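Structures given as structure tokens follow.
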Structure I
Amino acid sequence: MALHVVLYQPEIPQNTGNVMRTCAAVGARLHLIEPLGFSLTKKHLERSAVDYLPFVDYVVHPDWASFRSGNDGTFVFLTRYGQASPDQIDMSDSGLDLYLVFGRESTGLPKDLLRQHLDRCVRLPMREEVRSLNLANTVAVVVYEALRQQGYPNLSRCEPESLKGADWLLVEDKHRP
């Protein structure tokens with residue numbers, strides 16, 4: 001089925017742009033739950049999403065209830081209050097719709113939402129002195145853990161020939177002494 005990244009009321013356009021780039025790279029669908037802390041104009045997103053915006057499959061939902069009414073599958077909630085790490089959650093079945101849900105940069109996901117899914121709350125392990133990682137970094141780490149568990153389905157494991165190619169490291173560079 002599909003991998004989905006859900007950003008609940010994101011506040012910082014650069015984070016969302018970076019998440020869009022990650023989603024484009026892996027073929028994940030991005031769900032943005034309003035209200036957003038920024039405008040979805042190209043101007044606000046293009047620097048961090050680079051030129052990958054045309055490859056991003058994203059949907060904007062007016063609220064959590066609207067999002068949930070049209071989306072079913074396995075949900076994993078990322079929170080600094082989670083009791084499991086991503087490797088402890090089974091995300092290996094690429095035949096299921098998997099939704100990775102991330103909260104606002106300032107406040108995370110609502111407590112009442114997390115309480116309904118305590119067994120699906122995940123935390124990235126880190127030192128006690130550090131509260132959390134950047135949202136875009138957290139998305140990338142968890143997305144790639146899910147993909148690792150699934151064997152990276154439909155993803156290229158080498159540099160495409162349309163760019164420098166798989167053998168680029170083996171080719172002698174004529175411009176260097």
Structure II
Amino acid sequence: MQLTTNRLLLRPFEKEDFDAVYAFRSDEQVMRYWTVEPETAEEVRDFLQRVQEYPLQKPQLQFRFAVVLRAENRVIGGSGFGITNPNWREGEIGYHLHRGYWGRGYGTEAAGALVKFGFEHLKLHRIFAECFPENPASSRVMEKIGMKREAYLRQNKWIAGQWHDTLVYAMLDAEYQQP
């Protein structure tokens with residue numbers, strides 16, 4: 001499964017992506033809004049191994065994509081889609097980019113492709129995303145793709161030994177506007 005936008009290709013991760021993935025997942029500035037702590041080389045290898053098994057799920061509930069800058073054929077980030085409740089046709093998106101590619105609209109482009117995939121291919125009813133309140137860039141991405149802020153959840157995530165607040169944004173299938 002591949003998703004294409006004007007500037008990006010979202011494709012399954014490959015083991016050969018290790019160096020590019022390690023470059024952003026080991027960056028403290030990138031990971032502070034994801035897992036709070038940078039990942040080790042071993043954790044990145046485990047991640048790449050784990051996501052190779054997702055297409056084997058029946059039905060497939062997890063999708064992870066390398067975000068590839070098409071013009072350079074360069075992996076610049078990661079994105080994902082998880083079906084959180086098949087009975088309710090609900091899914092969650094996520095995205096993170098190498099710091100060198102922040103502020104150029106790639107996050108918005110990748111997130112928009114994930115939403116399109118969720119509504120058009122997976123036929124979901126509701127798609128949501130979460131971010132830390134101290135990550136206004138991610139909030140802007142969700143707003144730009146048409147998601148609406150639904151909640152500010154206090155200390156609902158236990159990550160790296162501490163509680164974190166999250167903002168929840170969502171879009172319903174009836175609100176989705178096909179590009």
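Comparing I, II, where is mean count of other Cβ atoms within 10 Å over residues 77-84 highest?
Largest one: structure II.
If Kirkwood radius over Cα pairs in Å is calculated from each of I, II, which structure is the one that comes out at 17.4?
Comparing all candidates, it corresponds to I.
To which of I, II does the computed value 0.60 (FRET efficiency 1/(1 + (r/R0)^6) of positions 37 and 125 (r between Cβ atoms, R0 = 30 Å, to 0.05)) belong?
It was calculated from structure I.
With relative contact order in percent (Cα under 8 Å, 6 or more apart) coming out at 18, pick the structure among I, II it was computed from.
It was calculated from structure II.
Every number in this text was worked out from the coordinates using simple rules, so none of it is lab data. Not measured: the values here are computed from a predicted model. Cβ atoms are built from the backbone, for glycine too; each structure is taken alone.
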